[in-house]
Structure 1
Amino acid sequence: MAKPAVYILDPYHTEALSLLESTPWIDTIPWDDSRKANWHQDAHGILVRSETKVTAEDFAQAQHLCVVVKQGVGVDNIDLAAARAAGVAVHNTPGLNSESVAEFTLALALSLSRRVSETDRVLRSGGRVVRSQTLGLSVFGKTVGIVGMGNIGKISARKWVAACEARIIGYDPVAPADVWDRDGIPHTRAATLDELLTKVDVVLLHLPLLESTRGLIGERELGLMKESTILINAARGGIVDEKALLQALKERKIWGAAMDAMEIEPPTREAYGGFFELNNVIITPHIGASTVDNQVNSGLAAAKTLLAVLAGKADVPGKLV
């Protein structure tokens with residue numbers, strides 16, 4: 001009897017790969033194997049990250065597929081309705097990326113507010129740094145608005161309070177009223193997004209991409225922000241209206257933006273040349289979770305989840321479908 005075939009469609013940490021390859025009862029096909037292109041024919045399980053999209057057509061073609069496991073939390077690259085219709089289980093690895101992503105918001109905010117990346121680029125290009133043009137903003141003691149009060153938002157709030165003595169305002173239309181109170185997170189909760197945007201100095205986006213959140217931050221919302229506001233998107237591309245953001249940055253309607261999530265990923269100069277010409281924006285290719293520690297832990301968690309599902313175990317964590 002043939003072993004269940006497990007395809008790793010996106011690059012995973014070597015420790016996760018080693019775990020799967022050392023499991024004798026499955027056949028592991030990694031992302032750089034030529035057989036990967038034919039995964040629909042015999043895959044019983046697949047592992048993905050954010051790069052690979054798993055569509056309704058994929059589910060229709062993959063007749064042997066039992067489970068899809070996504071490393072990380074967001075699953076907007078997987079057609080969950082099609083998975084449900086096909087009877088395929090979908091799991092993610094909730095909670096494991098949270099520390100790394102929350103930490104990255106601090107790095108982005110400090111780099112943007114203190115003009116670290118901007119000044120570095122001037123020096124590298126052979127330019128002269130003018131002291132008066134290096135004046136930045138302090139984030140110490142400022143008011144930070146967190147849109148999305150899930151696990152990443154909660155940990156971001158905790159880090160900003162501890163590191164910068166920030167005042168936190170949260171907004172989430174679906175989270176329970178006491179969601180952060182249970183964890184002792186000092187904060188106030190905005191009744192509306194508009195209320196939050198008018199009061200804060202830093203806006204952190206920590207929410208999934210849904211139809212209800214697509215274009216959530218557009219021209220009107222950007223217009224509600226202070227000229228000194230810093231916007232950070234470490235969530236998903238599509239939540240921010242990129243055309244409206246580009247115009248707001250050009251007109252200096254806000255201090256700046258740091259975008260670790262764009263509609264086109266990875267972001268290129270061809271796609272985002274207008275942004276690349278500005279000095280008040282930082283664009284990174286969705287690397288908020290990219291630490292060695294996190295890639296080991298979340299990669300292993302994804303691999304173990306897949307093995308547990310294929311082994312027929314009950315109550316496997318992270319089940320979405």
Structure 2
Amino acid sequence: MKELFHRPVLLQEVTQLLVTREDGVYLDCTLGLGGHAEGILKRVKPPGRLIGIDRDAQALESAKPRLSPYPNTILLQLNFSQIDRLKELAGAEKFTGILFDLGIGSWQISQAERGFSYLIDGPLDMRMDQSQKLSAYQVVNHYSQEELARIFKEYGEERLGKRIAREIKQAKQRIETTSQLGKIIEEIISAKNRVKTLSRIFQAIRMEVNQEIDELKAGLSLAVQATEPKGRIGIISYHSLEDRLVKQTFQELARKCICPSGSPVCTCGGKAKWRIITKKPVRPSSTEIKANPSARSAKFRVIEKLEQPV
């Protein structure tokens with residue numbers, strides 16, 4: 001297998017904010033090529049351990065050599081929505097720290113056969129899990145114009161989504177490659193807005209193929225249940241849709257009062273069970289962005305489960 005490379009984003013910040021105990025049990029929900037996992041493992045000593053999961057089998061295979069020096073590691077092919085299977089598969093029920101690094105790795109984008117990028121010609125695929133049936137080809141060619149417009153608006157936040165959906169459905173032949181799809185979009189978008197629009201449309205299709213928002217919601221819910229007292233959840237997001245979801249979820253978790261918003265006085269006697277560690281999201285430094293431009297939009301948010309509600 002060709003050796004793949006990916007520079008982990010905000011590595012120092014992740015290890016500093018997430019690893020609170022060297023004997024803790026940590027869960028990396030987006031193992032990728034193992035960069036963050038390796039950083040965590042360097043700060044963990046037995047009986048502390050790390051479980052790494054990823055829906056991409058290629059990621060798991062590629063990460064194995066990097067993590068082979070660490071016997072206190074278990075790697076499994078799972079989605080976010082399957083975190084609750086870790087008790088059965090890895091003997092782990094509660095975690096000291098849980099990490100989600102959302103989005104897509106540059107190593108995945110660079111592989112033409114995966115079909116993630118408009119910059120590289122390849123088949124319309126975009127599946128993180130190559131065993132699943134739904135691919136970008138099915139989305140582009142079999143979804144209705146209305147369905148395409150919806151995902152372009154919801155997942156790409158693209159104002160020209162309806163027009164682009166119409167042009168795709170009016171194509172005279174099936175769209176089979178990334179370059180075919182890119183050409184249709186380029187023909188109706190001004191040069192000034194072309195790159196951003198292409199990025200949004202490809203992002204929206206990828207998120208639909210992999211059900212990324214539904215998986216994130218399910219994963220967050222399960223992570224909340226799986227975090228031990230004084231444990232932390234850390235999430236790196238790369239676009240506004242995901243960051244809004246993470247921010248709102250963290251704010252809800254950290255609320256004391258759960259009375260309806262119109263209530264004149266608090267009657268629930270609620271106590272906060274979580275506290276937000278990062279009042280503002282942690283962003284990459286200019287030095288990191290210069291070394292790794294794909295990190296430029298990253299936002300890292302961390303929340304901690306309180307030992308006693310306050």
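Of the structures labelled 1, 2, which one yields 1.8 when distance in nm of label points 7 Å out along Cα→Cβ at positions 26 and 250 is computed from its coordinates?
It traces back to 2.
Rank structures 1, 2 by percent of Cα pairs over 20 Å apart, for residues 74-201 alone and report only the one at the top, that is, the highest.
The maximum falls on structure 1.
For percent of Cα pairs over 15 Å apart, for residues 130-169 alone, which of 1, 2 scores largest?
Sorting by percent of Cα pairs over 15 Å apart, for residues 130-169 alone in descending order puts 1 first.
Between structures 1, 2, where is Rg/Rh (Cα atoms, Kirkwood Rh), for residues 186-225 alone highest?
Values: 1: 0.96; 2: 1.27.
Largest one: structure 2.
Quick note: the coordinates plus some simple rules give every number you see, no bench work behind them. Quick caveat: nothing in here was measured; it's all calculated off a predicted structure. Cβ atoms are built from the backbone, for glycine too; each structure is taken alone.
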